[in-house]
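Where a number appears in this text, it was derived from the coordinates with a stated rule and is not lab data. Given the structure is predicted, the values throughout are model-derived calculations rather than measurements. Cβ atoms are built from the backbone, for glycine too; each structure is taken alone.
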Structure P
Amino acid sequence: MKRRRILTLGIAASAGLGLLGWNTARAQQSYPARPVRLVVPYPAGGGTDIVARKFAERLSSLMGQQVIIDNKPGAEAAIGAAEVAHAAPDGYTILFGTLSTHVITPGLMEKPGYDPVRDFAQIAIFGSQAMALVVNNEVPVKNLRELVAYIKASPGKYSYASSSSISRLTVSMLAKQVGGLNIVEIPYKGAVPIITDLLANLTQLYPSTMASVTSLQKSGRLRIFAVCTPQRVKSYPDIPTAIESGIPDMLLSTFNVVSVPARTPQAIVDQLARHATAMMRDEALAKDLEALGVEPHIEGDPAKVNAYVEEYRQRLKPLLKGV
């Protein structure tokens, strides 16, 4: 009787495991069966949020399911990134990350609350964009070299706005290149209040992603003095590079990386990667991104995404020590 009972329990357990596996496979086949949440670890209205909405619109169309933007700013983007890292690995919570979430914040914070390698399955790179050095129209100079001289002439008098660690990294790189720069940092919670204060000349310099300021550049309300790329941005050929302005090693771009929690079923990872790859063929999307100053580099191969992020991590590691 005892052996029969053990055998019965074993059969029941095996059946239960089989049913669980069948249900899991069925769930993967029907994915997505409900709206998907795209976590943006920055406030609404900023460059990352603007680009994320372009991605969400296309992904929603490809998946046939609503993709809802969920802005979760704070702690140098660590709050939103950590939330996704510890979410259920079912494909219904996706991170729209950046250079900061995957390289800079983990490199600067002792305990960001997540590991950018261990806690995520990387899906795609969705465009890259140069860091831009932006000033208001009250600053009485015409180019980046004149701006450096202007700041140096009055140490500690002028300020720059930052809403993330990449802003500080940009100014740190600039200071190293020009032999020091005594400028005050004013931290903000997002791009929208920065733009307000920049227009009012309450701060003079904003190291920004292109997407945050292109509309203001076009209208003439703000000026982009330089972009931190090897060549000029395709859609903004009148804006010089920092290299052309006489600062040879001023190279810094960010990117958007799409990630899901580690242990997300491979079938779902592959499906999301296929959708990202499909976006590469969307000419209208490419034009939308270029108009924002975003290079429409879309990579939907998870292995290549890991290599892409790792290259940035190794290149910026020495620089982060000085931030």
Structure Q
Amino acid sequence: MYDLIIIGSGPAGLSAAVYGKRAGLDLLVIEEKPMSGGQVLNTYEVDNYLGMPGMNGFDMGMEFRKHADKLGVAFKEASVTAIQDKGEVKLVRMGEEVLETRSVILATGAEHAKLAVPGEEELSGMGVSYCATCDGAFFKKKTVAVVGGGDVALEDAIYLARTCEKVYLLHRRDTLRGARILQEELRALPNVEILYNHIVTEICGDEMVESLTIKNVSTGEEKQLPVAGIFIAVGIHPNTELLKGMVEMDGAGYIVAGEDCATSIPGIYVAGDIRKKPIRQIITAVADGANAAVSAGAYCNQYGR
């Protein structure tokens, strides 16, 4: 019987492991991939994490893992197929294998929807970004493109227009889906150009993004659009299937939990990008991990561990 099982080894999961281990919890981290770190591993440079300006994302992920290893955190590479609530005991299933634990922290992260075009994967972190607030500062006084037509895309374009020389907003339809107030604010910006009925068919560049091949879906015409970066905001999918139908979620699938990271089921906590909250950054994921581990420790103390 474990005190705590943490599912996921990104910044939130590793932070929870460090805080849980320091609190004396008998815990296990289950990670689906052979390398810890989560999405940060694919980030070329992180410039907004306190005390580590300009750090390579891969190196940051490795430092997070080293911290957990130093404390003797146990890791298991496996795919969790189900979580079951049995009251004082939770069951974590990995196919035929079943582990028992007092508490669970789900830190499985969220995945950004992709365009699935040539160059996207190859130039990820080298001009291809899914987070304007994370990476926008790298494109000061440069020309960039934002892809999408919802609130996030419009907010990203407005945010980038403050520091970028030029911002193109590309949307596959002839009308935007975002809130009217955001549309009005966007159209009032002199350095933003909206390209309706356009899609990206290729992201071009050798070591960094240099241009986009875009297509007018109405005419079929293709052309090159020189940009230094592309911000893709066409949706995000939280990896919360393991708790679907068990805990309270919002309409988008994010799990409802306060700053203590407690879900609607006692003993089950969430941390990181899957929690309903206004900002999803590395630093907020790390904070969630700490809060979730402290909450799990207090929960386990009820049973005199």
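From which structure (P, Q) was helix-only ellipticity at 222 nm (-39500 (n - 2.57) for each DSSP H run of 4 or more, over all residues; to 500) calculated, if the value obtained is -14000? Don't skip to the end; give the middle numbers.
Numbers: P: -14000; Q: -7000.
Among P, Q, the structure yielding -14000 for helix-only ellipticity at 222 nm (-39500 (n - 2.57) for each DSSP H run of 4 or more, over all residues; to 500) is P.
If we compute relative contact order in percent (Cα under 8 Å, 6 or more apart) for structures P, Q, which one ends up with the highest value? Intermediate values should be presented prior to the final figure.
Details: P: 25; Q: 22.
Evaluating relative contact order in percent (Cα under 8 Å, 6 or more apart) on every structure, the highest lands on P.
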Check: Comparing volume of the Cα convex hull per residue in Å³, for residues 40-111 alone across P, Q, which is largest?
Finding: Q
Notebook entry, point to check: Here P(r) over Cα pairs in 5 Å bins from 0, in percent, for residues 136-223 alone has been calculated and equals 3, 14, 26, 28, 20, 8, 1, so which of P, Q was it run on?
Noted result: P
Next item on the list: Given a value of 16.5 for mean count of other Cβ atoms within 10 Å over residues 200-207, point me to the structure among P, Q it was derived from.
Entry: Q
Next item on the list: Of the structures P, Q, report the one carrying the highest value of FRET efficiency 1/(1 + (r/R0)^6) of positions 184 and 272 (r between Cβ atoms, R0 = 30 Å, to 0.05).
Entry: Q
Next item on the list: Please state which of the structures P, Q yields 14.0 when mean count of other Cβ atoms within 10 Å over residues 80-87 is computed from it.
Entry: Q
Notebook entry, point to check: The value 21.1, 70 for Rg and Dmax of the Cα atoms in Å was derived from one model only; which of P, Q is it?
Noted result: Q
